[in-house]
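Peer 1: Input: structures, listed below.
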Structure P
Amino acid sequence: MAVSRALIKLGYTTKITLTVAYKAFTTRNLARRQMFWTEPWPVGIHGVPWRTLVNIDEFGLHLNATNKKYGSSPRGLEIRKPGNYDRGDFKLTILLAVETRDPTIPDGDIRSVSNPRFWGRVNAVAGTSAKAYCTFVEHVFDTYDAINDPAQRRTLIHDNLLVHKAPEVYEAVRDRGHRIACRPPYQPQDGPVEFAINQVYCCIERSWSEVSDLSTMQTLVEELIDVGILGMDATFVKCGYIWN
């Protein structure tokens with residue numbers, strides 16, 4: 001008890017531990033992370049205005065993602081509720097892209113503070129192919145006209161998944177006048193989109209009573225994406241991106 005009180009006085013709280021892969025701490029990968037933050041493109045993103053960054057990733061949702069994990073009850077009593085138990089092959093794959101708002105854009109216009117932009121696509125399949133990822137990337141970057149207006153050039157940041165590094169993805173981005181910078185390996189905390197993904201997970205869990213099968217979960221996820229991801233600027237700040 002004395003130790004607990006001392007920790008509280010020091011400002012410590014009990015938290016869920018974040019597990020980081022052992023490979024994140026290898027000399028090579030630590031150096032790659034250092035270069036990502038301190039070197040200019042194409043090695044890193046130093047000097048790249050964060051309002052020109054677009055972060056894309058995909059994630060999977062099984063039906064049991066809707067199950068609540070916490071509850072309250074009198075001491076000694078269990079908490080049980082009906083829910084989706086078997087993971088099976090029932091899964092959604094969601095592609096999500098986020099960017100920051102631009103305060104230089106007039107209020108009300110797309111990408112202004114009051115009208116941020118994000119993209120999402122929900123597929124009732126397990127996993128993402130290079131073709132599906134490339135199609136989504138094309139959909140995102142077709143909204144810019146970097147060929148005729150260099151100010152609209154964007155830098156795609158994504159992780160090192162093999163399908164992300166497919167030649168057709170790089171060609172699609174390059175042909176539209178944009179560029180790509182891969183995030184450091186095994187460092188999800190450097191990806192703003194990861195925090196947006198966490199929002200989706202939390203919303204799904206809070207809406208557990210609305211989900212009975214894969215179809216209703218897909219509808220719910222699509223509605224969440226339509227409503228929008230909150231605090232996109234904050235997700236970039238949390239990852240260490242500095243306004244420039």
Structure Q
Amino acid sequence: MLPFKEFTTSSFLPDGNKIYYAWKDHFEVAFIANEIYSQKVYDQKEIDRGSFVLDVGAHIGIYSLKTAKEIGDKGLVVAIEPESQNFRFLAQNVAVNGYSNIALLNTSLSSREGPVNLYLGISGTHTLLPRSSKKIEVQSTTLTALGKQFKNKNFDIVKIDVEGAEQEALKGGQDLLRAKRVKRLIIAAYHFPTEAEELRSFLENFGYDVHVFTNMSMLRNGKVREDLYVYADVAS
């Protein structure tokens with residue numbers, strides 16, 4: 001049962017998935033849904049049925065729900081979300097849509113295991129970077145630890161949007177990157193000016209083919225927002 005029921009609303013995504021979220025986050029949720037469904041920022045290539053996908057920074061589950069529907073029952077999405085209210089909405093959204101191919105982890109992903117500080121913003125902007133005076137302690141795991149937890153399977157896709165701490169998340173899985181056990185990465189890289197190029201350099205050092213995609217979005221005030229995404233594949 002979600003807390004503050006009177007402050008909760010719901011809507012349907014373009015593929016029929018239903019989502020619950022805090023009504024105050026309506027415009028943020030609509031923006032994220034538009035990026036994922038209409039602008040297809042994470043869909044440079046088709047996703048295969050049966051894929052093993054890691055959703056880092058799952059928020060309330062919009063990307064996880066879409067992906068779970070696409071990969072089918074033989075695939076698996078591991079949805080990672082450290083903040084407690086987001087995680088409750090994530091769990092509710094997975095349950096209400098009846099998915100059994102989404103595993104939920106209430107943790108952050110970083111370069112180390114154990115407790116870390118999560119600095120709080122609006123629901124989609126919590127970060128491991130010290131950008132706020134308000135913080136909470138959450139648990140963290142690493143990409144390497146997840147690889148062991150899930151029986152040393154290869155990750156077909158790793159999607160990351162963790163508000164500027166993307167490279168920190170990757171540093172915890174350098175052995176997997178070196179062994180090419182992550183086949184494809186899709187990373188939001190617009191949180192600070194040099195992020196995309198830093199991620200490009202980091203991943204190219206592990207032998208990945210990397211390119212940067214620019215997505216243009218219209219904000220509520222009529223201004224255009226330019227967001228960068230890094231796409232990396234195992235070099236052919």
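Laboratory data are not the source of any read-out in this text; all were calculated from the coordinates shown. Since we're looking at a predicted model, the values are computed, not measured.
Peer 1: A value of -0.29, -0.93, -1.27, -1.46 was computed for log10 I(q)/I(0) by the Debye sum over Cα atoms at q = 0.07, 0.13, 0.16, 0.18 Å⁻¹; which of P, Q is the source structure?
Peer 2: Working: P: -0.29, -0.93, -1.27, -1.46; Q: -0.20, -0.76, -1.22, -1.60.
This figure was derived from P.
Peer 1: Using the calculated result -9500 for helix-only ellipticity at 222 nm (-39500 (n - 2.57) for each DSSP H run of 4 or more, over all residues; to 500), pick out the matching structure from P, Q. Can you show the working numbers first?
Peer 2: Values: P: -9500; Q: -7000.
The read-out comes from structure P.
Peer 1: When relative contact order in percent (Cα under 8 Å, 6 or more apart) is calculated for each of the structures P, Q, which structure yields the highest value? Mind showing how you got there, number by number?
Peer 2: On the way: P: 23; Q: 14.
Once relative contact order in percent (Cα under 8 Å, 6 or more apart) is tallied for P, Q, the winner is P.
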